[in-house]
Structure 1
Amino acid sequence: MKRTLTAAMVVVASIALTAGIVRAASLHNVTSTLGGVAGDYFEVDGIMFVDALKVGEQGVGGVTFFNGTIINQTTDSEGGDIPVTFGDNVRIDGRVYRGATAGVTDDLPFIVNDNMEVVGDLSVDTLTATAFSGDGIVATANVADDAITADQIADDAITADQIADDAVTAAAIGDGAVGTAALAASAVTQATEDSGTAAQTTTEVADDYDLLTTEVDMTTGDSVALVMFSGVLSNDTNNSSARIFLVVDDSIVSHTIRRGTSNTADETFTLAFTALVDVEAGDHTFQVGWNTDDGTTASMYNNTLDVVELKR
């Protein structure tokens, strides 16, 4: 049965208040007061204001029908919006979406404006690049074997800046996992060689020196260069010497100094050095300096200079 509450309801409520029927913490059966019985429907042609509303009870429950939108019209002391608040766990038996219609065809994404934790599995149709921002988002333990193949990784998707020091160790790379065909030219090392066969001479003595025409110019990263040199020399005076050393960007690398002697005039001998040199990212020039004893002339014949950058 439906009963319409109009002005009569206002009159009844006024009488109840005036007579002191309504008291704090008192429970009154409005159904019987309005002449109804259990199970009746009551219709309000207007807006009803209540301080609180309780639907159902322990063991019985209840259903509330909101054929419209729930809005909190109150504001804070500065006029700011106060959201609708659910003061308990919330169970949703349907789907959650934003806008008039469900789906991804509109420009109204469902937004979570806070940190979010998911207790359980998370299934996502599409992930954007920003989904993986931050440290520790994807751990090795979360990636199944063969889950990511080379075909799924775009060119330049992973750069050196994104790989932490010691992130990839020998133990993490299986035998044969990285083959020669998978390495681009100069990906691990780059090497340059220069050599000379024409005779060169010097009369410079310490602390001065000449530079051989043999040299290597190389652009490196912040890494280590392996430098190797060997050459055939002689001196025009009995028991006189010649010295060689590496010069990088006009600076002598002192631990590469090597000395040889001609026991007789123009007797040839070989000098060589090998060195590991720390280099910063940029352009570098690798040269060989040399000098001899005072009053003598040293000669340089066949010689070779090799520089290999050992990239990280």
Structure 2
Amino acid sequence: MVLEILDRLTVLRNINIVAAVLHATLAISALSVVFDKGSIQVPVFWGTARWNSTECELQGYGEGVPVCPNLDPGADGRHQLNLNFSVLLICSQCITTAGHLWQAWLARPGTWFVRWVFEYGIKAISWAEYVFTAALTNHVLLYYSGQLDVRAHIIGYAAQGTLMVIGLTQDLFRHWSLTAPREAPVCKVVILCLFVLGFFNLMSVWFPSLYVLWFDTPADQTPPSFVKWIVLLEFLLYSSFGFVQLYFFIPYLLRDAAHYTPRYLEEQLALDGLSFLAKLLLNVAFSTCFVYQVCGSDE
């Protein structure tokens, strides 16, 4: 039993060291792109309203519409600031690298981290890291999918960060019910409700982008086809976090504590792998398509 635990600790430590190296490599590659081509800065806008039924009717919103979007790009308050996406992505990779290094350092006998991963199934450090990195990388995707409004970005940060808090809360409720079996029915209901809430949060971020890119893009403003595919692939990777979490939770939801066999280490490794794939895809796409512009244009 002791040897088995030590072997699992070795796996956990080595995986985190490898992950830290890979994410550090992505950060260095992004930094090299900045030195080669410069950083990418993009404008952020704040949508303003026009309270004028006559103007709204002239803009085609119908008769008697009291308020409509102010579409004049020169209107006061529209262009707020510029954001440096190159720095944003480098910071995301650095945070992830630091998170994996911390986990590798804590992957030794007797630490709270080992106890939480192997005994409790609570992926606290990973969820905390995702709160920041998932929101940062998602910001880039929101912008390139046409969501330019500051409010959309703030909602994206809130929804994406809340998704990670939901994941942590599910881990906590599972551990609680396994240590107090009498509370299991209530805990399982709460966990199922959290999966539904997570789906709502996920779609609040991704549905507007996917709908505009794939179904409701004006014919004279069609984005490059690679943008649609990048956003779709990132959506599939991000949503797979929930499906992977559900996959590992189904045995717990269907069985009582006496017959439940946890696979906590596998959970941790699966989420780490998805995190790396999502950030790798975005970094490669950002460098090749948006910085070096070698992905071509729309048909």
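Each value in this text was obtained by applying a stated rule to the coordinates, not by laboratory testing. What you are looking at is a predicted structure, and each value in this text was computed from that prediction instead of being measured. Cβ atoms are built from the backbone, for glycine too; each structure is taken alone.
For this structure, a couple of remarks:
- Look at distance in nm of label points 7 Å out along Cα→Cβ at positions 123 and 147 for each of 1, 2: the largest one is in 2.
- Which of 1, 2 leads on distance in nm of label points 7 Å out along Cα→Cβ at positions 179 and 227, largest value: 2
- Comparison of 1, 2 - label where FRET efficiency 1/(1 + (r/R0)^6) of positions 43 and 67 (r between Cβ atoms, R0 = 25 Å, to 0.05) is highest: 1
- Rg and Dmax of the Cα atoms in Å derived as 22.4, 78 - corresponding label from 1, 2: 2
- If mean count of other Cβ atoms within 10 Å over residues 27-34 is computed and equals 17.2, the structure in 1, 2: 2
- Structure from which -23500 was derived, helix-only ellipticity at 222 nm (-39500 (n - 2.57) for each DSSP H run of 4 or more, over all residues; to 500), options 1, 2: 2
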